[in-house]
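The structures considered in this document are given below.
We did not get these values from a lab; they are worked out from the coordinates using the rules stated. Everything numeric in this text was worked out from a predicted model, so none of it was measured. Cβ atoms are built from the backbone, for glycine too; each structure is taken alone.
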Structure I
Amino acid sequence: MLSVPVPANEAERQAALDRLEVLDTPADPCLDAITRLARELFGVKTALISLVDRDRQWFKSRQGLDVAETSRDISYCSYAVLADMPLLIEDSETDSRFADTDLAKSNPGARFYAGWPLHDVSGMPLGTLCLADPHVRRLNARQKCQLRDLAYLAEGYLRLQHSSQQAQELRDALDREQRKGMLDPLTQLWNRAGLLHFLPLQRAAAERSGLHLGLIYCDLDHFKQVNDRHGHDGGDRVLWESARRMSAAVRPQDVVTRNGGEEFVILTQVHGAKELLQIAERVRLAIAELPITLDDAELQQTVSLGCTLLDSGEDSGDALKRADQALYRAKNGGRNRSELAT
């Protein structure tokens, strides 16, 4: 049983959240842009879009936090949803509402917290855009307005996303439990099971549109050295940031998956090989152009890519092998390059 209070209309609120069909879905570049901007604008360690589910808070977008969800029992966002009002905590150790509580003791990284509720179209509070930091902070009037405006953008985008054709296709294809099993918790991309699920769907969609389905195999260069030099926490950070950049470099209808380890596969509907190679180059440049910031260093990461078009009637497994072979040609050719399989 939850130790935090729940709203009187919790059943209706939960139903509204379930209808949104956003829980346990991949991270979104637009929402990531909002949390990234919030983190930089307010100079805090963590910025999140947190959705308050039955017994957890799940993060649709996260900056400065490695986990995809936490228990609702240790959620300040639950209190923002309960009151349906912004929740501002300058110092949880002295705040009369939370000082000496298990909630405050369980959140040392959120000594400062500011959460602005996010609502569905009917006004039901679903979660928050929130800031957290291990140090005491205070928001002035202007900063409170800035947080409100960013929350307004996040709220509006969630509503638009819910009503989009892509969201409808997702709801038709997968239920919530299936989504959970197909989502990689570290990168918030579809995992290999997701790749195998979406591949025939994307192939059929491409054929209906008179397009080709392109496959792009991506492998982070020298990733073992990243783990050796910066530890697995550093490696996880590189994987997470690389996933964000790949998703931002492709189009909303493209499917980005983590195939395992440091290997990713992208499904994209294109007119031909030239367009496919252009998309691969966008992904390559998105990784290579700017260093990835770690706690102890700035890392210049690169990626090698192999691309191919799925032929009509061809077994998809054969096409995946061909893209994988093109990837190895890219690696043998010097890495940080894209190769197109003929």
Structure II
Amino acid sequence: MIQAKGYAAQTAETDLAPWDFERREVGPHDVQLEILFCGVCHSDLHQIKNDWFPGIFPMVPGHEIVGKVIQVGDHVKKFKADDLAGVGCLVDSCRTCDNCKDGLEQYCLNGNVQTYNGKGKDGVPTYGGYSNTIVVHEDFVLHISDKLPLAATAPLLCAGITTYSPLRYWKVGKGHKLAVLGLGGLGHMGVKFGVAFGADVTVLSTSPSKEEAAKALGAHHFVVTSDPAQLEAVKGSFDFILDTVSAEHDMNLYLSLLKTNGTHICVGVPSEAYAIHPFSLLAGRKSVSGSGIGGLPETQEMLDYCAEHNIVSDIEMIDMKDITAAYDRMLKGDVRYRFVIDMATL
């Protein structure tokens, strides 16, 4: 076994702390990475606190992983030592269902294997990127371009693909009015991609202080959702709303901002279920949909697109020991826009 070290939550009631554990040996089709940077996702906090479902403890979070290949199995063809590589939210799937065959491993009909807080096909718990190394089957490892700053690339493995995928699926682009609800880790990537794809982009936020930042990211308009007059001015005006908010919010209010046949796309995951009145949908044949990350082919496509167009996340680097303080700040929205852990500080 490979000796690894990381930060883990021992229970849902304890903070993350140093923990030594074991990774599997590198198999014929495996790639071992030295993890250099790992992004901090809001879902990391949700999962260590059992907000969504009971977790598997001890839990090592982290699914925005970038680093350097240090060992490959005998049959690995896609990677070699010293390559830059990344691992996102998935480390395996059944490979045989219709969705997997279509490159939609995130929707594996037989259940995919999450990078952490999951169990592999061998029944062993998976541990994520808040650690110094990871071993993953080559099919679930992604090529990272050396054209982009590595640390700022890490959040693309979750925040990037989570916003890229739905915008591509719904073919959002020129001629569309896109509203991005929330300007956090997901939201700021939604703005960057929406602008890059040619849409007219509006940021919807409860915080007037974020207007300057939204415009700096490329947003064309900014609406303060706590201002009734500003909301009234944009009622029935958007083709799409990309909803990145992971806290409770009034879906019926935002559905009123959509045009006829408009689509509200949920990518944030609040702890409580949405409350949607049927009339909010009937009044304009509106749709509420959801989108979860992306499959391996689309994630690689996104990374290549970002390398070509010089798109990365705006980040704040932290030491591993400061993760609990970072979580507290994240809950307050006090980060622009993604924390990334320098794993050299582990």
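Largest in distance in nm of label points 7 Å out along Cα→Cβ at positions 77 and 213 among the labelled structures I, II is structure II.
Taking mean count of other Cβ atoms within 10 Å over residues 5-12 as the criterion, the top structure among I, II is II, with the largest value. If we compute relative contact order in percent (Cα under 8 Å, 6 or more apart) for structures I, II, which one ends up with the highest value? Result for relative contact order in percent (Cα under 8 Å, 6 or more apart) over I, II: largest is II. Ranked by FRET efficiency 1/(1 + (r/R0)^6) of positions 157 and 333 (r between Cβ atoms, R0 = 30 Å, to 0.05), structures I, II are topped by II, which has the highest value.
Calculating distance in nm of label points 7 Å out along Cα→Cβ at positions 29 and 245 for structures I, II picks out II as the one with the greatest value.
Given a computed value of 23.6 for mean count of other Cβ atoms within 10 Å over residues 109-116, which structure among I, II does it belong to? Only one of I, II returns 23.6 for mean count of other Cβ atoms within 10 Å over residues 109-116, namely I. Assuming 24.4 is mean count of other Cβ atoms within 10 Å over residues 85-92 as calculated from a single structure, say which of I, II it is. Working through the options, I get structure II.
One of I, II was used to calculate distance in nm of label points 7 Å out along Cα→Cβ at positions 13 and 197, giving 2.8; which? Considering all the candidates, the number was obtained from I. Given that semi-axes √(5λ) of the Cα gyration tensor in Å, derived from a single structure, equals 38, 24, 16, which label among I, II identifies that structure? It traces back to I.
One of I, II was used to compute helix-only ellipticity at 222 nm (-39500 (n - 2.57) for each DSSP H run of 4 or more, over all residues; to 500), and the answer was -14500. Which one was it? That value comes from structure I. Looking across I, II, the calculation of distance in nm of label points 7 Å out along Cα→Cβ at positions 117 and 285 that yields 3.9 traces back to II.
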